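We did not get these values from a lab; they are worked out from the coordinates using the rules stated. Model, not experiment: these values are computed from the prediction. Cβ atoms are built from the backbone, for glycine too; each structure is taken alone.
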Structure I
Amino acid sequence: MPLLRAAALTDIGRVRRNNEDRFFCDEGARIFGIADGVGGLPGGAEAAQHTVDEISGAIHALPPGQEPNLTAIVHHTNESVAALGQRISPAMGIGTTLTVGIVRGSSFKLAHVGDSRAYLLRKGEFMRITEDHSVENEARLRRAKGEVVYYHEANRNALTRCIGQPTPPEVDLIARPLMVGDRYLFCTDGVTRMMPDSELGELVAQADTPEEAIRAIVSLAVRRGGPDNATGVLVFVDEV
């Protein structure tokens, strides 16, 4: 069984009244990740917490050795969060991002909806392994295919997919074989908007422990103004 070390940290930041970020850091069940309640809607914290509870519960309930169907689990969670939204905020609903990874055997399997991010540091190369589901980013991807796409600048960071939406979201599934020395970072946009990927990669690479790196990353995001909640989860792969 792979030997892992993990750490997580969240900070409310300097502007928000509530922390609507939640995280997974369950070394026993090998579940790691982020849920960031959608700002501008009521019930962001409830959406994120409910998502973490539903995903964790579904993974823990699997019989030993059974592979999780991440798409089905995420769709069920979306339905549950949408139902909760009808009770909390019937006019607007509630929503959250979700970027979660589950270690099974010698592979890391991720499910991703929204604009929280997952990164991988491997053999000195720091790479983002998720795509933001935002208006700006999806317009960029469609333009790359030759489509003509316009959007209002004020909506550039708006989500195009989230957990809690009325219809099942398209779920990005990502799988990576584990390698000794891998470092997987999950973080919310309260972190990624405050520093470039290159700086994030340096902080992840330089640290001796996941706790050291996560403290450095989150504290830097807050020192730079902390306009949003800042949350990160970091997993070191020590043995496969």
Structure II
Amino acid sequence: MSEDKTAIRNAATVIVLRDRETDPQILMGQRGAKAAFMPNKFVFPGGAVDAEDFDIPLALGIEAPCDERLAEDLRDDTPETISHALAVAAVRELWEETGQILGTPGNWEGEPPADWKGFAETGHLPVAHGLQFVFRAITPPGRPRRFDARFFLIDATALQSDLDDFSQACEELSHLQWVSLRKAREYDLPFITEVVLAEVEARLHDTSPPDAVPFFKNDDEASLFKQLKGRTPDWRDD
């Protein structure tokens, strides 16, 4: 059965923030000219959730209240355990696209899945406790790919790797670099990336999780901005 390219896929995007108190910079790369989604644009590392992301253990999971906000206002086709899978996808995509390690020293039990073999060989286990859920957006209808993307902010001090070494990165993003927040808007950015940058700038001096998470919700009927306020969903009251 062929993939339904119009289906909305859950996705995780990672905004790595460096030197936030002195000269704040974010890690970005450029998508290829032939990419089906956002060609040539400068973007944050990230990508769609894979089926195996639900089963990958985290040495440290994502913290409250972010996990509660991730579980709010789920689409009908989204599993209730999506917060774990999104956190795993964020760690995996960061590693695959930049070679940066969000983990803790440790050895895997058994053979790691193929997508995690390189990560495991660095001697680390994935962790998500430093990720802060700060933004959510669904790609508008009519695009060649549609994602329900959750944006995670992470301080570069949480990474266990050389911040300037991208030698382990795949080729999906080119021109990987640290971009000054002051100059980021001079790059060719997607609209939603510009919106998220404003959110990051507003949080430079606040290291706590946001009280409410902006949600740019696009469906076939309307587009609107909402606020995810961390309401504990009914299924967690049992």
With helix-only ellipticity at 222 nm (-39500 (n - 2.57) for each DSSP H run of 4 or more, over all residues; to 500) derived as -9500, matching label from I, II:
I
Using the calculated result 15.5 for mean count of other Cβ atoms within 10 Å over residues 112-119, pick out the matching structure from I, II.
II
A value of 0.65 was computed for FRET efficiency 1/(1 + (r/R0)^6) of positions 88 and 200 (r between Cβ atoms, R0 = 25 Å, to 0.05); which of I, II is the source structure?
II
Say we calculate mean count of other Cβ atoms within 10 Å over residues 8-15 for every structure; which of I, II gives the highest result?
II
Comparing distance in nm of label points 7 Å out along Cα→Cβ at positions 104 and 184 across structures I, II, which is largest?
II
When I, II are compared on distance in nm of label points 7 Å out along Cα→Cβ at positions 16 and 120, the highest value belongs to I
Which of I, II yields -1.07 [log10 I(q)/I(0) by the Debye sum over Cα atoms at q = 0.19 Å⁻¹, for residues 24-127 alone, calculated]
II
Taking mean count of other Cβ atoms within 10 Å over residues 96-103 from the coordinates of each of I, II, which one would give 23.0?
II
